[in-house]
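Below you'll find a set of structures to go through.
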Structure 1
């Protein structure tokens, strides 16, 4: 009998063309050319599908997925595996929509749902481009009889529409780490329950490098620590003992306890550590 997860996050690319402070996937530190081996990722998805049913949706995200030249080909393979079983959602920040209109429409006609998370205020040059792009996509979608939904929050669960826009730049983000002098540090809260309930930035399971992780923070922290030169630091040493679980192992306990606090949740704050959604230049933004 297969195990079940309600949501699965799959990172198509590490890099991003924005640097959102507090990004839950730590992509504010990865340069746009930080790509992922898609052939290996696809094999991992096929292996996962043998063992786990995704009951609600699988999210294809980044970074910014449109930075991956083969995003459409990869999404086509994901659709073949999952589209008849659950929702397939594709997330973008909107900056490159205009270069991908025809392919976006093609995938939406198949059933994939696009989510545009607007991380730039509309008065900025990039914000103006995003607004222009979203208007263009709306027009093309309506021409093709597709449904559109404007929403105020990014965490709306049941969205039946082909396109949904979330106004993220108006929100506060939780910052999972302490940032100081181009280094990052854990909070060491000693309160795993409240760190999970209050300080967690992205509680959904992540598939990364052939392993399942409880959250985005635990999946991508090693990559970040490589860029900051902290992979051997004493501050992170306790938390790096957690390395997710291989798809080849028994996944029952992982699936059963996914939405419960774990000991390593204490790396995140146990209080509301909210920060404004702003763009920041990152001097440690490097290829991962």
Structure 2
């Protein structure tokens, strides 16, 4: 059975396909157990639950939360955590996600303001309120930097998405909603779910690799700073090498944690179901 517990949609966040298209594609790819994990959003969950039932796909609810992690007294980094198998109608969770969505809107405007500062230096035409509206109109789910990047590519300001990030979006970034790990843990657990560290060793990504690439040091950080708040680790991920998979799997077994995995597919390209996640992973979740 193919398993993919990390998929994004255009309906909920920054995927390229709607939740309807994602579920249909999962069925075509013979995925038997899946979760849609949109960024800070559960908008697509109700439809995903309905459609997976129709297709005969086993499904658990999912969300990806961005967290400010206190790595040390003088250093904090951005990490992602996956919430699974929770009540999508939990009031505290829904209200907090709305606050985070509202912050995304304000953050996007602040990022555009900073980009305009760069445009001035380069003698380029500045973004207007109409540009902001055009970007907003392209968003179905959670507003994020990829939407700004796609718009800049479409306008011909840059060649591709990577160039947008390299030239503008990294230096013009603005902090996201300041959700802490204890807060994220309480939100998901109070909604009946489980919290999992996402892509902990993703090179160059939102991961512990920004602190250290040494796997022993990473697992020490998890043991010392996260065990009280999390239920598992994302072991299998497209950018986790064999050494990471082995180290993370060993850690989850030693500490009796959940092991999960998925493609982190945003449909750019479509890679759903291509990460080899063992079938026993499905047995860790209730029906």
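We did not get these values from a lab; they are worked out from the coordinates using the rules stated. Values in this document were obtained by computation on a predicted structure and should not be read as measured data. Cβ atoms are built from the backbone, for glycine too; each structure is taken alone.
Could you tell me which structure in 1, 2 was used to calculate helix-only ellipticity at 222 nm (-39500 (n - 2.57) for each DSSP H run of 4 or more, over all residues; to 500) as -12000?
Going label by label, the one that fits is 2.
Starting from the value 1.7: which structure in 1, 2 was distance in nm of label points 7 Å out along Cα→Cβ at positions 69 and 165 calculated from? Can you show the working numbers first?
Details: 1: 3.1; 2: 1.7.
Attributed to the structure labelled 2.
Work out the source of 56, 50, 31 here, i.e. which of 1, 2 gives that when Cα extents along the principal axes in Å is computed.
Considering all the candidates, the number was obtained from 1.
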